[in-house]
Structure I
Amino acid sequence: MLWVRRGQDEPAADIVTCMNFEKVVFGFFVLLAATLNFGFFYGDILDPRVHNVFELYAAVVVNLIVIILKFGDRTQMGAVHLATSLVATLQLVGAAAIYIYASEVSTLGMDAHAISSVVSLCGGALVANIVSIVLLVIETSSFRHR
C-alpha cells in the first residue's frame, strides 16, 4: 500500500488516502502494453519500414509481464484480465515468429505478405489490449472505498 497525506492547505488535511500500489503497477503495464502494440500496429500495412521490430518485441515482453502480474488475482475480473492478456500475448508471439521466419529464414524476406500477416496479428492483440483497458476502467470506476 502507498500512503499519501494531503497537505495543510488542502481541505480535510487529516484524511489519509490509501493507494493500492499493485493496481498502479498493473494499470501501468496494461497501458504500456497497449501503447507499444499500437505503436507497432500503426502505419501502412504493406510497408515493413514503418513497423519497428523492437517495438514488437517490447510489446511481447510487456504483455508477458501483464500475464505474470495477473496470476495471483482470484476474482472474476482478474480471470477475464488474464484471458485478454493471454490472447494478446499469443497473437504477439505468433506475429514475432512470423517476423523472425520472414526476415531470417524465408528466401522472400520481409515482403508485403509477411508484414501484413504480422500487422494483422498485432491488430488482434491490440483489440485484446483495448478490452483489457476497458475492463480496467470499469473495475476502477466500480471500486467503492471502504
Structure II
Amino acid sequence: MTTIPYATLADASDDALRRLPLILFTVTVHLPGDTEVERVYSTHPEIYPVGGRKKLDPSQSSPIWNEQVVVGQRGYVGSDRAAVREFFFDWATIESLGCDSIINTPVVVEGKTIGTINFLGAQYALTEADLPVALEITEAATSAIERAWRQAG
C-alpha cells in the first residue's frame, strides 16, 4: 500500500490520535554519533518537551530495546505496566500520565534508523494488533521526521 506522506509531525500526531487509543505521542531523532536522541515532537511538551534528550546507553535506554528497535529496525510493543517498567527508565513519568502500554517504531531512511515514533496509551490499550497501524503512520511520517533529523544534526 502506498501511504500519503504527512506534511508535518502535527499531522502525524493528529492521525495517530484519531486511529489509536493514545494518551501520548512523541518523536525522537538520533543525534550525530548515534549515542543520544532528541525529542522533536510531543503531545505533552510540559512533561516531555521538544529538545529533551536521552542517552542511548544502559543508564537511560534498554540494550534489549535498542537491539530490537534501533539495530533490528522492528517495532516494540509493551502492552502493560510491567513491560513499560522493564524497558524505560522514565517509567514513573510515563505512568503519571496514565500510560501503561507502548509501541515504538523505528524511522528508517536509506537503511539507517534515524529515530523512533513513540505511541503510548493506557494499560492494555496498545497491543500487537495495533502495530500495523503504527507502522503505517511511521511510514507516512518519515519525510517529516527526516527533515527534523537533518535540522537537529
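Where a number appears in this text, it was derived from the coordinates with a stated rule and is not lab data. Everything numeric in this text was worked out from a predicted model, so none of it was measured. Cβ atoms are built from the backbone, for glycine too; each structure is taken alone.
A few remarks follow.
- Computing Kirkwood radius over Cα pairs in Å across structures I, II gives 16.9 for structure I.
- Value -9000, calculated as helix-only ellipticity at 222 nm (-39500 (n - 2.57) for each DSSP H run of 4 or more, over all residues; to 500), assigned to which of I, II: II
- Structure responsible for 24, with relative contact order in percent (Cα under 8 Å, 6 or more apart) calculated and labels I, II on offer: I
- Structures compared: I, II; top value of mean count of other Cβ atoms within 10 Å over residues 54-61, i.e. the largest, recorded for I.
- Which entry (I, II) yields the derived value 22.2 for mean count of other Cβ atoms within 10 Å over residues 30-37: I
- Parent structure of the calculated result 1.00, given that FRET efficiency 1/(1 + (r/R0)^6) of positions 22 and 46 (r between Cβ atoms, R0 = 35 Å, to 0.05) is the read-out and I, II the choices: II
- Highest-scoring label, criterion being Cα Rg over 2.2 N^0.38 Å, for residues 62-117 alone, among I, II: I
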